[in-house]
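Pasting the structures here.
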Structure 1
């Protein structure tokens, strides 16, 4: 998996290469819709790090949004929105996924994505995931600190979906 700042259009995306697995394919040779959500998760973790206390150290991430959380704070998915534009066909080379932040609110932020076919360069999927930080011992949401907002700011870009 590789990460590159910026895109050909001069945007503020992180561009990541996420491998497709043989088992991700459906009977038509497309990446199954459920597996597309897994690809989004992989891109998110590789862009922002695994949640604190999970897994073992690996490569550095572009913006350690998750890996710098306190051990008792979880990054939880609040909502997924996915639009399948064209089939993402299985290939034995990674899909290109662009990741950016489309919205930052008091206690949540939205990660936006675009998945591209690695051969044709065609955009196959657009998606957004709303995330919130949750303090497990108290059972309450954690408001985003000024430091977290500053970490997210360089990746601010347009929303994929209109409210």
Structure 2
């Protein structure tokens, strides 16, 4: 049994519409993958079970250490343009292991929170986005690739939504 620590985040960078923000991102909340579950108990069943009915909305939140105009201008209310949001990361582990991670998302800004402004302090900006696509790659291997608009749901290299898309 191994007690090794591996895949420990050492540094990350965020990108907004393809523009890197190295050094200006303070923290980032990557999308939570959470299933929508429905309780079900059919006739003759001993008890209730839950059935997966899809996923809850995906969200991405990042706090910038500056009031960045390039980020702010992506928040058009009536814009149908989705924004590419991404993070790259350097990870390491015991025994000298090094890893790379890339999370690429597509969505629109929901919230731009400039917080409070105070003289002599950083004017931070927290952005929250609603996502319709996300793709995680670690060490060159796609872990998941979920695209709500394209009906794509690839987990570990297998598109588990193909049978539904074909049926429709």
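Where is distance in nm of label points 7 Å out along Cα→Cβ at positions 48 and 144 largest, in which of 1, 2?
That would be structure 2.
Can you say which of 1, 2 returns 9, 29, 29, 21, 9, 2, 0 when P(r) over Cα pairs in 10 Å bins from 0, in percent is computed?
Computing P(r) over Cα pairs in 10 Å bins from 0, in percent on every structure in 1, 2 gives 9, 29, 29, 21, 9, 2, 0 only for 2.
Quick one: Cα extents along the principal axes in Å, for residues 32-119 alone came out at 66, 49, 29 when computed from one of 1, 2, so which one is it?
Details: 1: 39, 29, 20; 2: 66, 49, 29.
Computed on structure 2.
Comparing relative contact order in percent (Cα under 8 Å, 6 or more apart) across structures 1, 2, which is largest?
When relative contact order in percent (Cα under 8 Å, 6 or more apart) is computed for each of 1, 2, structure 1 gives the biggest number.
Quick check on the output: -1000 is helix-only ellipticity at 222 nm (-39500 (n - 2.57) for each DSSP H run of 4 or more, over all residues; to 500), derived from one of 1, 2. Which one produced it?
Clearly, the read-out refers to 2.
Check the numbers for distance in nm of label points 7 Å out along Cα→Cβ at positions 128 and 152 across 1, 2 and tell me which is largest.
2
Bear in mind these aren't lab numbers, they're just calculated from the coordinates by the rules spelled out. Not measured: the values here are computed from a predicted model. Cβ atoms are built from the backbone, for glycine too; each structure is taken alone.
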